[in-house]
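I've put the structures underneath this note.
Readers should treat all values here as calculations from the given coordinates under stated rules, not as data from a laboratory. This is a predicted model, so every value here is computed, not measured. Cβ atoms are built from the backbone, for glycine too; each structure is taken alone.
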Structure 1
Amino acid sequence: MKNRAIAILMVIILVSSCDSKSTEYDRSLDFLITNMPGKSSLDSSSVRGNAIFYSTISDYLRKPGISPATGLYELADSLEAIHGKPVVAPSYSKDVDFITPDFLEAHVRKSLDCWRTSSWKDDVPFEVFLRYVLPYRVGTAWWDGAGDFFRRKYSDSLSVWSSLSFSEAAERIAGAVSSGFYSDGQFYREHPYMYITAFENTVKTAFGECNDRNAAIVTALRTFGIPAALNVIPYWGNSNASHFWTEIIGAPQKPLYDNTQQDFHSIEDELISDSFLFKGGTIDDTTGIPRDVIIRKNRTVPKIYRKNFEIGRKSLALQSTGPIPPFFRDPGLEDITSSRIVTGTVRVTVPFRLWRKKIAYLCCYEPSSASWIPVAWGKIRFGRAVFRDVGVNVLYMPAVYGNAGISTFSDPFILHSDGRAERLPGKSAVTDSLTIFSKVPLKTNFAYYAMLMRGDRILVADKPDLSDTTLLFSIDEIPYYTQERILPKPVKARYLILHTGASDPKFVAEFECWGRDRDGRPCKWNGIPIGNPCFPKYPLRNAFDADPLTYSYLDKTSCHVGWIGLDLGCKRVIDKISFCPRNDDNAIVPGDDYELFVWHRGKWESLGRQTGGADRRLHFGNLPQDGLYRVHNHTRGRENRPFTVSDGKQIWW
């Protein structure tokens, strides 16, 4: 039969009369069929090339004592050597073309039975069941065996979970799925053919990215009759990438998040999933970090949507007759922003030439292309576009969309907490001089890793047992990226030691020493790395490889004292020491080629190039007070974030 929808409707008529609760059954089938149009699922045969990789990974991860962080890379490399890099050409099939009546009938019966027999049925009204328990897919993730898989996997826990309250059971199930799931974005960047795979592979291996993990969590919750949904931030306001998380429908709502920078003390502070950049510790004293450097603590949220199975009549996909950005083509998107964060309303004037576009967008900055990605939309009426319920304390760019992609048409602006939209045309009177410390903000996690070096000591010794150590100096302040210390008086020694003290964990990105060669010229002394054992993925040699992005991670589990060092082979004259904490290598590097840009008249305009100075700073003057800036490193690295200037400081967005 060409049209499976007709066959499915016939099933409703034939089966509903024999169901003891035909109204619920009929409505359930009707809900699925009515909302099926426009949905497509990945054709598993189109990604069959990586199936053997996932199958092998699944077997590997089931072995006791295995750590994905240390073994998956080597495993994938070995498989590549045997099978070559697989060819993956993902294609999608419409649900109405391949979902069978038998599957729908069985799915509805299982879902209804689970809901009806659950101890929390009274907490889940039938309308909630329809929207958040019944759907057979989460976004594009679908596997007809997922329900049976989760029921088998957690069969031993069901009796315990069923005795809990609705919210407690939900948290237990979500926690069980999440704790066993491994995510590693770097792995996918190095092995891009693994990025898209059948949902069956994702579920069985418990391996994937943020959206994969949450699709698995939502699927598991629904399997046990607990209503759940997948929420998405299309792009962070001041950080890279989109973000997905699971919402348990009916769970108590937290206060609104206001997108301000704040410290993390407990999980109760996290009003939006993963809004904190770091939750591993606090910084009690920032001494050592330059006064004008502002630490980035939180991600900001411009918009939040829920990805529903139900088609939303207010979705842009149903309202627009022209091309729209890929994110908004999902007819199930529901805007839930105002119930989660503090918002404002923005009105933007649209040039007459663009009125025919009908729809305008607000965009957030996308650093890899130094461009903009749409996060909100508004209808163009009488020369203006109105954007309701957008997050405050966020930088936005107005734009339209067409076959050529995004086209900006106005100045970027910051929507402040008081509802004021501060435009940034980049053409006003100049400011005083600006000192630039980095091309992205210093994030809390890297500031914390640097703080762990405070209290460490630098020593030298001549005896192999290091019994004659002499202290050169202690690290009394937080090191801001690479730090160099010229010794008041050169010393002669064979062993250079960094004594790490009591803090744990302990990371060291770089540790080096310099002296003079026979001709009196400055030179770096090389040697044999010595010291505490390190974790295999972060070996001792990383601290001496002249690459600030790699680091040694000392394994102090069996050692009360942590230290690393260099055996220089013989006594050397040392007159300078440098050290660097674990970092993102985004500070200004001496000798690198930098360019400063300002956004003006619809594009990034250069304000000049400079070479990073010995003071690890860039110095610019005559900058517009109302400018939006970014710094580009032409020598290496692509990371960047836009910033404004206030009181001579970089204010990051």
Structure 2
Amino acid sequence: MPLPIEDYAMIGDTHTAALVGRDGSIDWLCVPRFDSASVFGALLGDENHGRWLLAPQASLHRQPGVSTTRSYIDDTFTLITHWITPTGEVEVTDFMPFGNRRADIVRRVRGVSGSVIMHVDLRIRFDYANAIPWIRQVPHNGHHELLAVAGPDAIVVRGPRLHAEDHNHSTDFVVTAGDTVDLTLTWYPSHREPPPAIRVTKRLRETTKWWQRWAAACAAPAEYHDAVHRSLLVLRALTHEDTGGIVAAATTSLPESFGGSRNWDYRYVWLRDASLTLHVLLSHGFTEEADSWRNWLLRAIAGDPADVQIMYGLAGERRLVEWEVPSLPGYQGASPVRVGNAAFTQFQGDVFGEVMIALQAARRLGTDEPDFSWPVQRALMSFVEENWERPDQGIWEIRGPERHFTHSRVMLWAAVDCAISAVNDFALDGPVARWMTLRDALRDEIEGKGFDKKRNTYTQYYGSSGVDASLLQLAQVGYIAADDPRMLGTVAAIESELLRDGLLLRYRSESGVDGLPAGENPFLACSFWLVEQYARSHRLADARKLMDRLVGFSNDVGLLSEEYDVGNSRQAGNTPQALTHLTLVRAADAVAAAAAAATPRKPSLTLRDRADTF
């Protein structure tokens, strides 16, 4: 059975990622890309669906006196797990080498003191555990190579000789103080020869240096510094090195409600999440990554604006057909497991706002803009002009009837507002008078149909009485001031209707609006939005109190998933979640700005005052 979600750490090479459990088992790995089929799928089943366990034998037997701690090497995704056993101590270093254009995992065991018997259990299951490979072992340069082949996929594992038993391979070996034993796994196309072994020490040094050099450019606020740093690193780790696409999470089908069917594939690039990530990266000085993503975006949406999707594959692939995977039973029985995501066919009006806001932010920061960037945005605006009255399925990808969601309407307003600013502030060409008329029409409609005057709150959709946590973004995009009475009334309604155990639900799932069975856990990004709203509306103490609690939900290596089950004190949903981490960064920035504004400034010294101080 898989571990609690918070017991997994991620290692990655910006092409894909693996999840390493606190017990030393790699239970999730898709190669060579984030969205490839799994090789290790125990996360969504059990060990027979694929895993790579490396741990002291004493821990497997639950002997007394066994303990483990783990951490990343500072500002990297190189994971160090320190094991203490009754007979000695060992360290296991897990990492995926960066920049060598191949999919490798390295597991280095180093003896610290005494002697420890280490156990290896390797179960390779290609294609979401649909294909058990043909495996053979051969001696090579004084070591052993295990070669596993099934269809287009092949893996070579190097290290101690493994012993076969019923499609599993295992061994025990002893590590004493000062010993180093390296185990490596490399994926390669089965029609090619196995790649040569890597030089582990060299690649470890280079990979560590690359991550730390990247992180050194980060300007994080002093308060929540470590959480912001780790969150920015997560966003970089989820950004594909070659294409610039930012996946929403490294996993598929981790449940929003344990045992339920709200299990979705998040290994794709949502325009919304990626646009918000671009804004965060730009605000913290990462212009190169922002340029890479903007170029990905422009490639993905180029063409007929009517064909724009809410999400794409890592390289801009358009067909993300959703299907259920019968070979994987699901995380602790939560089924079905899904690959692909049917939401790619949905119309969600809010993405036009998010894209325009992100591209406008890049323009304001003076990044080099491709010649075709504004023409593409003009084409998007033509589509908005022709389709602004359409109902949609909203930010939460409602699988029920299309509606006029207030958040979507505001984001369309924001798209038009950005287009107007681009013309007025940057002398770009565009029908600004026509756009101003459309912007006014949208505002009039929103205020007339999306605002409940009796309750002093904006509503989830036109004609509804409920609210939605996405309404917290109205102040973020400049539609309304954070301390405007209408916004404060909306916050009060959200607090009244959507707070559960002090955290925010996205909306009331029991209303039936989404066409799915009711029940899910609080959505962490929504609570971080609430922190930002508190900070911007002069509720700094409330902002800090909630922020402290949210950051406290991070696991031991600083990772957060999509949702949090307060009653059982456990993370829920896909992990690590880009939207959660980017909203954490925004919330920390808002707290820092509010704190700075609340701090009285010392009066400037006059020339006489300065002279008197010497």
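Output the label of whichever structure in 1, 2 has the greatest value of distance in nm of label points 7 Å out along Cα→Cβ at positions 382 and 590.
Values: 1: 6.3; 2: 3.7.
Ranking 1, 2 on distance in nm of label points 7 Å out along Cα→Cβ at positions 382 and 590, first place is 1.
Match the computed value 175 of volume of the Cα convex hull per residue in Å³, for residues 86-341 alone to one of the structures 1, 2, and report its label.
So the calculation was done on 1.
State the single structure among 1, 2 that was used to calculate Rg and Dmax of the Cα atoms in Å, for residues 46-205 alone, giving 18.5, 55.
1
Work out distance in nm of label points 7 Å out along Cα→Cβ at positions 414 and 446 for each of structures 1, 2, then name the structure with the largest result.
1
For distance in nm of label points 7 Å out along Cα→Cβ at positions 214 and 566, which of 1, 2 scores largest? List each step's numbers first, then the result.
Values: 1: 4.6; 2: 3.5.
Structure 1 comes out on top.
helix-only ellipticity at 222 nm (-39500 (n - 2.57) for each DSSP H run of 4 or more, over all residues; to 500) was computed and gave -6500; which structure, 1, 2, did it come from?
1
Computing Rg and Dmax of the Cα atoms in Å, for residues 326-389 alone gives 18.6, 51 for which of 1, 2?
Computed on structure 2.
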